[in-house]
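Okay, got some structures for you below.
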Structure 1
Amino acid sequence: MSIHKILLVDDSRTELHHLSELLTKRGYSVRTASNGEEAMRRLSDEKPDLILMDVVMPGQNGFQLTRTITRDPRYADVPVIMCTSKNQETDRVWGMRQGAKDYVVKPVQADDLIAKIQQFG
């Protein structure tokens, strides 16, 4: 499976814009959501090939949302990469335990992020 469609979930407009631009320039089709509720709506509209997930968001946080998505049989095959400013090893471990396939710390290095995305394609 190659990665074309990416769902970007982050409550920061600046971050959504920055990451969307970075990914679009590299040929990915990007849809965005600014919270868990919107992310679930986007998922049911069109299943992405990969999800980039922020952790700190109002309402449902990225850890909770990742657990919800990865345990849902409809979306269990969609890899989730946590993309967050939380840089502690315990955060990374917890994210992976929730079902994330990888973990990237902000500020994101473009080449590192693309390499991580490509490992799933």
Structure 2
Amino acid sequence: MTQHTQRDLVAEYFAGFRTSDHPRILATLTDDVEWVIHGHRTTRGKAEFDGEIENPGFTGSPELDVQRIHEDGPVVVTTGEGRGTSIDHGRFRFAFNDLFTFRDGLIARVDSYVVPLP
């Protein structure tokens, strides 16, 4: 099996989100992963995380442009911009900042900060 760097796994995670590929995303996570979407909700475990990958309030896969990546020990920080489609409000833009905390070579926690853009 090929050893993946933390940055490789984060890139794989984002590639999975861009195509709504659940198995691809879930393969980057620990079984007890925690996803804190600040101001929205917290999921615990792969099953809850899986349910948030394609939130019922949205349609299609998001466009995600990762603009910066910083790695420090077990943490990888990304910032970027994205676009999505809300069922109720149509197309929208947002800025994001995701902090990925690793344990045993997998993502154990994701802290997501999402800010709407005009």
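Kindly point out which one of 1, 2 the value -12000 was derived from, the read-out being helix-only ellipticity at 222 nm (-39500 (n - 2.57) for each DSSP H run of 4 or more, over all residues; to 500).
Checking each candidate, the match is 1.
Looking at structures 1, 2, which one was percent of Cα pairs over 23 Å apart calculated from, given that it came out as 18?
The structure behind it is 1.
Read-outs: derived from the displayed coordinates by stated rules, not from any lab. These figures come from a predicted structure and were not determined experimentally.
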